[in-house]
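K.L.:
The next part holds the structures, each set out as C-alpha cells.
What follows draws every value from the coordinates through simple rules; no lab data is involved. Not measured: the values here are computed from a predicted model. Cβ atoms are built from the backbone, for glycine too; each structure is taken alone.
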Structure I
Amino acid sequence: MINGSLLRRAFISGAHSITNKKKSVDELNVFPVPDGDTGSNMSMTINNSVAELENLPEDVTCGTVAQTAASCLLRGARGNSGVILSLIFRGFSKGLAGKTEMSAEDLVNSLELGVQGAYKSVMKPTEGTILTVAREAAEKGRESLRSTNDIRAVMDDICKQARTSLEKTPDLLPALAKAGVVDAGGMGLVIILEAMKEVFEGGEIVELTDSSEAPKGTEAIGAVTVDTFSSVVGMYDTVIHFTYCTEMLITKKPDCDDPTKLRAYLVTIGDCVVVVDDDEIIKVHVHTNNPGKAIEKGLEFGYINLPKIENMKLQHKSKQKAVKLEYVPAEPEKEFGFVAVAAGSGIEAMFKDVGVDCLVKGGQTMNPSTQDILEAIMSCPAKTVFVLPNNKNIIMAAEQAVKLADRQVCVLQTRTIPQGMSAMLAFDPDADFNTNRLEMTNAIERVSTGQITFAARDSDYEGRDIKRGEILAMENGKLAFVDKDLAKAAFKLTKKLVKGDSSFITVIYGADVTDDAADALYKHIKTKFSNLDVNLINGGQPVYYYIISVE
C-alpha cells in the first residue's frame with residue numbers, strides 16, 4: 001500500500017522531473033513552427049500543484065493528495081498536452097476519493113479512469129500520442145494485477161509498458177517516423193510516471209536542477225493579466241523565468257547575415273523576443289538568463305549600440321505590493337459577453353473595438369491556463385459568455401474552464417485571430433443564443449487565414465528540409481511553403497488565399513515588422529488586387545510577422 005505522504009512526494013517528484021527534462025521533450029516536436037511546446041506546457045501544468053502539495057501535512061490521506069493535485073492541474077492546464085495530463089491525474093482523484101491509502105487495484109483503477117476521461121475530451125483521438133501511451137500502460141497494469149497485488153511491482157510494469165508504447169509511437173504516426181522521434185506528450189508522461197515509481201520504491205524526490213528552464217508564458221490572476229511584453233512580467237517570482245530584460249541596437253555590418261537567424265537563436269535562450277531590422281540597424285529585445293550570450297550573438301551581425309540589461313525580478317519586488325491578487329466575479333448585467341485570447345496591442349484594441357469584454361493575453365508560444373481563461377470568464381458581466389481561444393492549442397484549456405464557471409459558457413472553435421474577429425462581427429445582439437452560436441460558427445468557416453512566421457528548429461517536415469530561421473508560410477494552419485524573403489513570402493501567401501469570390505484582404509503586421517516594410521507590402525497587394533478591399537493593421541503581435549485574412 002502507498003500512504004498519502006508517499007503519494008504526495010511522488011507527485012512532486014514527477015513535477016520536478018518533467019521540469020528538469022522539459023527542454024528535451026520540447027525538442028521532440030515535429031512541426032518547426034514556434035509553439036507552446038509540449039514539455040513546457042506539461043511542466044507548467046503539473047507544477048501548478050507543487051506548492052499546495054508541499055503544504056499538505058505528513059498524515060494526509062491519498063484521497064486528499066489526489067484531489068489537491070487534480071484540482072491544481074485542471075486549473076493550471078496549458079495546451080492540449082497539459083489538459084490531457086490534467087485529465088489523467090483527475091482519474092486519480094476519482095479513483096482515490098475517500099481512501100486513506102492506495103492499493104495496486106486503486107492505482108490501476110485510477111489510471112483507467114484518467115485514460116477514459118482523456119479520450120472523451122479529445123474530439124478525434126489520435127493513436128501514437130500520449131493517449132496511446134497512457135491507455136496501454138493502464139491495460140498492462142490491469143494485466144499485472146492478475147499475478148500480483150504488490151503495488152510497486154504493478155507500477156513497475158506500468159512504467160515499462162509506457163516506455164515500450166512510447167518507443168512504438170513512430171509506428172503509428174508517420175510524421176514521427178520521418179522525423180526520427182517519439183511522441184513528445186508520451187515522453188512527458190513516461191518521465192512523470194518513472195519519477196513517481198522511484199519514490200514508491202523508496203527513492204528521494206527528484207531535485208530541480210536548473211531554475212532557468214522554468215516554463216515560459218503568461219499568467220493571469222483575476223482581472224489583472226500579465227503580459228510577457230509588459231514592464232510588470234509576473235505576479236510571483238516563480239513566474240519570472242528569464243531574469244534579464246536585454247535590449248540593444250545593432251548597426252549592421254556590410255555582409256550582415258539574415259536577422260531572422262538572430263531571432264531564431266534568441267528564442268532558444270529566452271522569450272519575449274523582438275527583432276526588427278531595416279537597411280542599417282537591428283533592434284533587439286529579449287528576456288533571458290544569459291544576456292551575455294544574446295550580446296555575443298548580436299556582435300555576429302554588426303556593432304552594438306545602447307545595450308540595456310535590467311533585472312526584472314528586482315523590478316518586480318518593488319511593484320508586487322501594488323498588484324491585485326484576487327479577482328471578483330462580475331455580476332451578470334447583460335445577456336451576452338465575450339472573452340478573447342490575444343497578444344499584441346493592436347490586436348487587443350481590435351477585439352475591444354468589436355465588443356470583447358475581457359482579454360486573456362496569450363497565443364502561440366504563450367498558452368494561457370484554464371485558470372487564466374476561467375477568471376476572464378468570471379470577470380465578464382454577462383449571463384452567457386462566448387470564448388474565442390484563437391489558437392488550436394488553447395481550445396481544450398478553454399473547454400475545461402466551462403465546467404468550472406458559474407454561468408453559461410460557449411467556446412467557439414476559433415483557431416486564428418481572423419476567425420475570432422469574423423465571429424465577433426457576426427454577432428447579433430438582438431438574436432438568441434442558439435442563433436448567434438450558429439451564425440458565429442458559420443462566420444469562422446468563411447474566413448481563410450495566412451500566417452507568416454519563422455522556423456524555430458531544423459526539421460524535415462512533409463518532405464521539406466527546413467532550416468531554423470527560414471520563413472514559414474501557413475495556410476489555414478498547414479505549412480504552405482518555405483521562403484527566405486519575408487516580403488515575397490507574404491505576398492505569395494496572399495495570392496494563394498485569394499479566390500474568385502474574395503472581397504476583403506486584411507494584413508495584420510507584428511512586432512518584428514517595421515511600419516515601412518508593412519506599408520510596402522500593403523501597397524503591393526493593393527496594386528495587384530485593386531478590385532478588393534485591402535486593409536493594413538499594426539497588430540503588434542509576437543511570433544507572427546504577418547497574419548493575413550481573406551474573406
Structure II
Amino acid sequence: MKNLRDNIPTIVFWSAAVLLSLWALGQRGLWGAEDRWAEIPREMLLTRDFFHPCINGEPYFDKPLLGYWLIALVATVTGRLDEWAVRLPSAIAGLLALGATISLGRRLWSQQIGRTAGWFLLSSYGFLFWARTGEADMANMAAIILAVAWYWSRRDKPGFFSYLVFYLICFIGAQNKGLAAIVVPVIVVLPDLIRQSRWKSYLSWPHFAALALAVVVYFTPFAYSEITRSGYRAGGLWMVFHENVVRYFHPFDHVEPFYVYFYYLPRLFLPWTPLLLMALWGAFASLKKLDWPSKWLTLATALIFVFFTVSGSRRSYYILPILPFCSLMAAICFALAKEEKWRRLVVNIQTGLIVPVTAVAILSPVFWPVLKHRLEFTAPKALVFGTPLLGVVAMACFIMGRWRPALVAQVTGASRELAPLIAMSVIMMGGFFCWQYNAFSEYDSMKNFSMELRRKTPGLKPDEIAFFRKIPVKTLFYLDLPGPVLLLQDRDSVRAFLNSDCQRKVFVSHDNYLDELAKVLPAEMVGRATLKEKIYPWEKNEKKYRAWIIERTAN
C-alpha cells in the first residue's frame with residue numbers, strides 16, 4: 001500500500017500525459033504543413049516506393065525520410081491513414097521527450113524537480129500544440145533531449161556502447177527534420193566536455209568507431225535513394241545541405257528579425273512564462289554560485305537560444321527544443337530558492353495569470369453573444385459548454401489547493417505552492433487542445449470542401465480531375481485518388497481539358513484566378529460552380545476554392 005501511495009504522482013502524471021497526447025488526436029482536419037506529411041506517406045504506400053517522396057507524383061524531398069516512414073508504418077499497422085495516423089508519431093515523440101526531461105531532472109537534481117519540470121513541459125502551450133501536430137518538430141525536440149539525457153546517464157561510463165547510442169539518437173533524429181538533431185545536443189554537452197578536459201577521453205577509437213557507424217546509418221537511406229533515383233529529379237543529400245546549411249547562413253525564406261525568439265519563446269512556454277523569466281534572471285544573476293549541473297543547464301539553455309538566433313532563417317517552432325531545458329530551469333530555480341519572499345512573489349504572479357484566465361473561461365457564456373453580434377461568429381456547442389466546464393473544474397482545483405494543499409501536492413508530486421497551479425494549467429491547456437480546439441473542426445472549410453467533392457464524384461479517376469495553377473495538398477489527401485491529378489498552367493490546357501472526351505470531369509480553381517478563367521470558361525460556368533469552399537461571415541473578403549463537375553450528355 002505504501003508503494004502505491006508513493007507512486008501516485010507518477011501514475012497521475014503519465015495518465016495525464018497519455019490522455020493529453022492522444023485524446024481526440026485525429027478529430028480535427030489537417031492543419032498547415034500537415035498536408036505534406038500526410039500526402040507523401042499516402043503516395044509512398046500507393047507506389048510502394050519509400051525512398052523517393054512525391055506530392056502528386058512530383059519529387060518533394062525537402063525533409064528526410066524517417067518522419068514519412070513512421071506515418072506509413074502507423075498506417076500499415078492500423079490499416080488507416082487519417083489525421084490520427086499522421087499525428088501519432090508526434091504524440092509518441094512528445095511522451096518520449098517528457099520521459100527524458102523527467103529522467104534528466106531526477107538524475108542531476110531530484111525526483112521532485114524532474115517531475116515538476118515534466119508538469120511544466122506537459123502543460124506548456126508549445127509542447128501540447130506540436131505534440132498534437134503531424135509534423136517533425138516534436139520528433140526533433142525528442143531526439144535532442146533524449147540524446148542529452150543519455151549523455152548524462154552514461155557520462156561516467158564512456159565506451160563504444162555509450163557513444164554509439166548517443167550518436168544513433170542524434171543521427172536517427174536528424175532523419176526526421178534535419179541536422180539540428182545532431183548539432184544541438186553536441187552544443188549542449190560541450191560545456192561539460194570542456195570542464196575538467198573531459199573531451200580528452202573522446203579521443204579514442206571506440207568513440208570514432210561509434211561515430212563512423214552512426215554516420216553510415218544516417219547516410220544509408222540517402223545513398224539508396226541516390227542509386228535508385230532513375231527519373232527522380234531531387235537529391236536527398238542536396239536538400240539536407242540546402243535546407244540546413246544554406247538556410248542557416250544564407251536564408252532564402254522564413255527570414256524574420258533577429259529578436260523574434262525573445263517573444264516566441266515566452267509564448268511557447270505559456271502559462272509558465274513569468275516563472276521562466278524569473279528563473280532566467282535568477283540563474284544568470286547568481287551563475288557563479290550555482291552548482292555545476294545548474295550552471296551547465298543555464299549555459300546549455302543560453303547556447304540553444306543563441307544557436308537558433310544566429311541563424312538567418314527563423315520560425316517559432318525552430319526553437320522548440322529549448323522547452324525541456326526551460327522546464328528544468330523553472331523547476332530548479334523555484335525548488336532551490338531559499339528566500340520565502342521570492343517564492344511567494346513567483347506564486348502570486350503565476351496565480352495572477354492563471355486564475356483570471358480560468359475566471360474568463362467560467363464567464364465565457366457572456367462573451368459568445370457579443371462575438372456573434374460583432375463578427376457573426378457562432379461558437380460551436382462544444383466550445384459553448386466546454387469552456388465554462390473546464391473553468392469550473394480548474395477553479396475547483398485551485399480552491400482544493402487552498403483548502404487541502406497537502407492532498408493536491410501528494411497527487412501531483414509538486415510543491416504545495418505550485419501544485420494547484422499545475423493542476424489548473426493541465427486542465428485548461430489540456431482541455432483547450434483536446435476539446436475546445438477540436439470544436440473548430442466544423443469550420444474547416446477546405447476539408448469539408450474536399451470531402452464533399454469526394455462524395456459527389458464516386459469512382460473519380462485521376463485523369464478526370466484538373467486543378468488550375470495550384471493544387472491544395474490537403475484536397476489531394478482527402479480525395480485519396482490512386483494516381484496524380486492534372487495540373488493546368490495556362491488557358492490552352494484548360495480548353496483542351498474541357499473539350500476532352502471524358503464522360504465526367506472535374507475542374508478546380510481558386511477564386512484568385514477567376515478573372516483569367518473568364519476568358520476560357522463558358523459564360524454559364526464562371527458564376528455557377530457545382531461546389532464552393534464555404535466562406536463564413538467573419539472571413540471578410542475571403543477568396544477560396546470552387547469546383548465544377550461536368551457531365552457529358554450522350555447524343
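K.L.:
Say we calculate distance in nm of label points 7 Å out along Cα→Cβ at positions 151 and 247 for every structure; which of I, II gives the highest result?
P.N.:
I
K.L.:
Looking at Rg/Rh (Cα atoms, Kirkwood Rh), for residues 343-518 alone, point out which structure of I, II has the largest value.
P.N.:
The maximum falls on structure II.
K.L.:
Which of I, II yields -0.51, -0.88, -1.14 for log10 I(q)/I(0) by the Debye sum over Cα atoms at q = 0.13, 0.19, 0.24 Å⁻¹, for residues 207-278 alone, as computed?
P.N.:
I
K.L.:
Consider the structures I, II: one of them gives 30.5 for mean projected area of the Cα convex hull in nm² as calculated from the coordinates. Say which.
P.N.:
II
K.L.:
Upon calculation of helix-only ellipticity at 222 nm (-39500 (n - 2.57) for each DSSP H run of 4 or more, over all residues; to 500) from the atomic coordinates, which of the structures I, II produces -19000?
P.N.:
II
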